[in-house]
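I've put the structures underneath this note.
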Structure P
Amino acid sequence: MSRPLDGKVALVAGATRGAGRGIALELGAAGATVYVTGRTTRARRSEYDRPETIEDTADLVTQAGGQGIAVPADHLDPAQVRAVVDRIDDERGRLNVLVNDIWGGEKLFEFDAPVWEHDLDNGLRMLRLAVDTHAITSHHALPLLLRRPGGLVVEMTDGTAEYNRDNYRNNLFYDLAKNAVLRMGFCLGHELGPRGATAVALTPGWLRSEMMLDHFGVTEDNWRDALDRVPHFAISESPRYVGRAVAALAADPDVARFNGRSLSSGGLAQEYGFTDLDGSRPDAWRYLVEVQDAGKPADVTGYR
């Protein structure tokens, strides 16, 4: 197997489940040492109260061919984040890839609730989880990443800059949260580019996360059973798909050409030639515009 990331060190912040786990696994499969952080461990669950743990993610990274290292951390606590970075520095002396995938807001937002009706505490916490965590992590981790040229920062969000520019995303708090992260990728591109590193914002499409599969009562093995109820779910993708997007970016010696840009898993699949686990290349954001949002019947022909 090709191991283009042999010798590289990555930090996937927010790797307990979902996209973060998929990214960590694919970085490991490419040979990287991957530090994975999150709040749910085998000893303690976060308020999500779900079974996935960072130790499980680290084990999967190692099974995939890399080295997974689980480090419990709440990324709203600067001292905990500083401790994570200090540990990476002490143990490896370098950081090549930083993935800011911290989120944790799925149980906080209310679909289509105007700001005066949305629970205020939940909305403000959503912004802290989406924005403060990323800023705190970048503040502490980027000096280590910049120690060597060629570093990569990936800001994970929901939606491309183009799609989010033209579409209201569920409610004010969610819209602000996801657009702020897009802007972080742009701003970090300006700050890192002249210093020899690259920053991008990246979105998966309709992600078959553990929580999404549970919501529809299916598994990764039988997810198509949900299509009778949710036909557009046919465009969905596994977390490994966006993971392969990050691994491809991290292995690209010319990745700086994307600096400051908004990218998607489907777009990068066309660029690099990788596929999802089933061999397809779903292009969710084009599908959303041209099929789902246009009110057409579900049909993924030409979109995966």
Structure Q
Amino acid sequence: MTGKPDLGALFGATPTSTFLGLEKCDDLDRIDASSAFIGAPGATPYGSVGAYCRNAPEALRNATSSLTANIDRHNFDLGGPVFPAGTRRAVDCGDLPFDETDFGRNRTVIQDAVKKIVGKNTVPILVGGDDSVPIPMLEALSTTGLIYTVLQIDAHIDWRKSHMDEDLGLSSTMRRASEMPHIERIVQVGARGTGSAHSDDHADAVAWGVEFFTAHDILRSGVAPALARIPDGANIILCIDVDALDPSIVPGVIGRSPGGLTYHHVLDLIAGAARCGRIAAMDFVEYVPEADIDGLGGLATAGLISAAMGVLARQDAGMTA
């Protein structure tokens, strides 16, 4: 035997251009779904590295290609199919256009898409792209008139005032969130090791009111203490940087650091957030397919996105996540 066995062929998968083989939605004004996968190759990249995660949305679609024939089968992460009877399925809205030089346009494109999706009672799952992508997503939610809790899952706290003369880049995401009037609470989970933050960045975050649960905290005590800081009935925005996971699980990131969260820690945080309140939007960012090892990180990230879609379908139908 030569070559790699094809799991998709074993289960009868068919070629698809969408995540999990979901229906494609090209017109956001006509969307009817519980959640929407929307690729964002970038927003405000730093000049030193450029849009280094731009190929992530397509790679994550490819990671689910072998499962397109299995979408209705039992998912043990969810205790049933991803989309049980009586739920609306997710859709794939393709990738947003990305401009290499006009970062303001990139942010406007993301904001406009998120506004349209939320306006259709659908939860956007914004798939980046680097961690500057969530900033316009967070800004877009200001138009709903609601107040939000941000649950960030990340190896880094992203509280830099600016970096490389850019204040809307990936190192400043949570500081920018803290400046938005509709963000009333931020819970940050998974920080570890040495990142770009200075000690005064951390002090500013604590002074603002951020509640931190490091990766070590989660490994010692589980996710329950972090989830307990989300108010009952809160409107929740989940910001997930996949470098929060241990690099043995997601090696395809720009800054590997040992001692990260497990797959099930992140899964439990997603499902737990839905039990605390209502997930209004979420993002998955910082997956770098070119740095991955045999697609392992793509498989794990795609698995979490699939599970999140199932959680959101249940939320949409009033079922327990």
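Out of P, Q, which has the highest value for distance in nm of label points 7 Å out along Cα→Cβ at positions 68 and 220? Please report the intermediate quantities before stating the final value.
Details: P: 1.0; Q: 4.8.
By distance in nm of label points 7 Å out along Cα→Cβ at positions 68 and 220, the leading structure of P, Q is Q.
Additional query: So distance in nm of label points 7 Å out along Cα→Cβ at positions 52 and 260, computed for just one structure, reads 3.3; which one of P, Q is that? Intermediate results must be reported in sequence, preceding the final value.
Details: P: 3.3; Q: 1.3.
Answer by label: P.
The value -9000 for helix-only ellipticity at 222 nm (-39500 (n - 2.57) for each DSSP H run of 4 or more, over all residues; to 500) was derived from one model only; which of P, Q is it?
On the way: P: -11500; Q: -9000.
Checking each candidate, the match is Q.
Assign the value 18.8, calculated as mean count of other Cβ atoms within 10 Å over residues 212-219, to the correct structure from P, Q. Please report the intermediate quantities before stating the final value.
Details: P: 14.6; Q: 18.8.
Traced to structure Q.
If you work out relative contact order in percent (Cα under 8 Å, 6 or more apart) for P, Q, which one comes out largest?
Q
Bear in mind that the values in this text are calculations on the coordinates, not laboratory data. Please read these numbers as outputs of a predicted model, since none were measured by experiment. Cβ atoms are built from the backbone, for glycine too; each structure is taken alone.
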